[in-house]
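What follows is calculated from the coordinates using simple rules that are stated; it is not laboratory data. Being a predicted model, the structure only gives us computed values, none of them experimental. Cβ atoms are built from the backbone, for glycine too; each structure is taken alone.
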Structure P
Amino acid sequence: MSMQFIRSDELNRELLRIVEEETDELFLISPYINLSTRFSNALVQVSKRNTKVTIISRWEKKFKPSDKELFDALVDRGFDLYLVDRLHAKLYFTKTKGILSSINFLKGSQEHSEEVGIVTDEPAMKSEFDRYAKDLIEKSIVHWGHDSIATEDILLVPNPSKSKKYTGGYCIRTGEKVPFNLKSPFTKKAFANWNRHKEPEYKEKFCHFSGEESNGETTFSRPILKKNWTKAKKTHNF
C-alpha cells in the first residue's frame, strides 16, 4: 500500500484514471464543477457501467442557469448529486484508491492551475474518505433531482456569458481570455514560451475565436478552427 505526493500534470492523469476505473462506486467531492471535454466524455462512459456515482458540491443561495443545466445533466445520467453549504474540500475516490487534493473538478483548474494532491490506496485512509463522504451527505441541503427546492424553488442569477456577449479572443495555448489578435493569439506568458522556438505550426489546444478545445487543430499560423473562420471574419471584420 502507498501514499504519493503528485502535482499538476500527474494529478490530472491520476484523477482521470480514478474516473475511468472499472469500479462499483465513484465519489467526486468538489465545491465547483465545470467539466472539460475529456472529463465529460469519461463520465459519459461511466454512466454506461454499473457504477454508483456520488457527486458532492457546494450549495449556493443563487446559481447561474448554466449550473442548473449541468446539475440536471448529471442527474439524468443516473448520478447522485448532493449540495453542501460552505463545502471547500476536494476529494475523489473509489473502492481501491483516492486523491485528496487542492484541485476543483473544473476545466480551468485541470488545465491552467498549479495544483497538488496526495494519491493513496491505504485502507485506513479509504475508510476515512468513506466516513467523510457520508457525513457530507448527512449535512447536505439538497439532493438534486429528489428535493423539490432543487428544480422548482432555486434562485437563478443571469449567466454572465449570456447576458453580455464576449467579443474578445482566447489564448490558443491556455484558453484564457485575451484581446482578439491574429498576430498574437496568446497570453503574455504563453507568447513568451512560444517565442523561444517560434514554431508557427506547433499544435495548440484552443480556438482563438471561440475558446473551445481544438485538439491540436490550431497553431500560431492558424489560430482559429476552420469551422469558425467565416463567423470570426464577420465578427471581427478582417
Structure Q
Amino acid sequence: MLPGVTKGRVYCHARRPSSIQGRIAEVAEYLKLHPVDPQPRLIRRAAEVLRAGGLVAYPTDSCYALGWQLGEKGALERVRRIRQADRQHHFTLVCGSLAEVGRFARIDTWQFRMLHACLPGPYTFLLHAKRALPRRLQHERRRTIGVRIPAHRVPQLLLAELAEPLMSSTLHLKGDAAPLTAAGEIQTRLEHEVDLILDGGDCGIEPTTVVDLSVTPALIVRRGKGSLGPITGRAL
C-alpha cells in the first residue's frame, strides 16, 4: 500500500509517498472531487502518487482513464495487464498545450491546423512520434502516438500540477460493452489494481473521436464524442 493511504477510506491528506517500486496498492485511495471546483489539495495528492510511480484512475471529457508518468515502465505493464492490451495497442499522451504535443510528436502545418481547430476537446490524434518519446510508448510497428488535450477541469489541473504530460489509456476493460463511467464502479472492480481513484462524477461512456494524422489524407479511425465538423473539409 502507498504510504499515507488509509485502507477503505476516502482520504484527503497524506504524506508524500517515497516509493512504490512497481507494486500494486493493497486498496486504492479514493478521493471525491468537488464537481465544479476540484480541491487543489486532492489534485496535489494525485500528482504525488503519479510522481512516486503510481497508477491513477481519473475523469476526462469523454470517459474515465488510467494515467501514469512517461518514465514508469512498471505502471505501463500494469495498464497492459488491466486492459489486456497487446504491443500494437495505442496508448495516449495527454498534454496541456500544443507546445507540449510538439515536444513528443512531429506536427506539420496542416496537422497543426487540425489540432488547433479541435483541441482542447474529446479527440485523440495519431501522429508520428519524435525520439524524445520512449519507444515502449509508441506503436511497436508504426512508431506513432495518440495525443490528447482534454477539455476537462480535472486533467487540466493535474497536468498543471505535474508540469509535464501524462500517459493515459481509456478505462475500457476487455469484455465490457462500454468504458467505465462511474468512480464507484471503478473502485469496486479495480481497487486492488490501481493506487488512486479521482471521483469527478459521471463523465459518460462515449470515447474520443480518433483521427489518424500520420497518413495523408487524414483517416477517421473511430467516431466518438468529438464532432466531425472541425475535421471534415480540412484534410479529408
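Can you tell which of P, Q yields 0.95 when FRET efficiency 1/(1 + (r/R0)^6) of positions 30 and 214 (r between Cβ atoms, R0 = 41 Å, to 0.05) is derived from it?
On the way: P: 0.95; Q: 0.60.
Source structure for this number: P.
So relative contact order in percent (Cα under 8 Å, 6 or more apart), computed for just one structure, reads 28; which one of P, Q is that? Of the structures listed, the value fits Q. Where does the value -9500 come from, among P, Q, when helix-only ellipticity at 222 nm (-39500 (n - 2.57) for each DSSP H run of 4 or more, over all residues; to 500) is the thing being computed? Matching structure: P.
Work out which structure the value 17.0, 53 belongs to, where Rg and Dmax of the Cα atoms in Å was derived from one of P, Q. Intermediate values should be presented prior to the final figure.
On the way: P: 19.9, 61; Q: 17.0, 53.
Computing Rg and Dmax of the Cα atoms in Å on every structure in P, Q gives 17.0, 53 only for Q.
If mean count of other Cβ atoms within 10 Å over residues 198-205 is calculated from each of P, Q, which structure is the one that comes out at 19.1?
Working: P: 13.4; Q: 19.1.
Label of the originating structure: Q.
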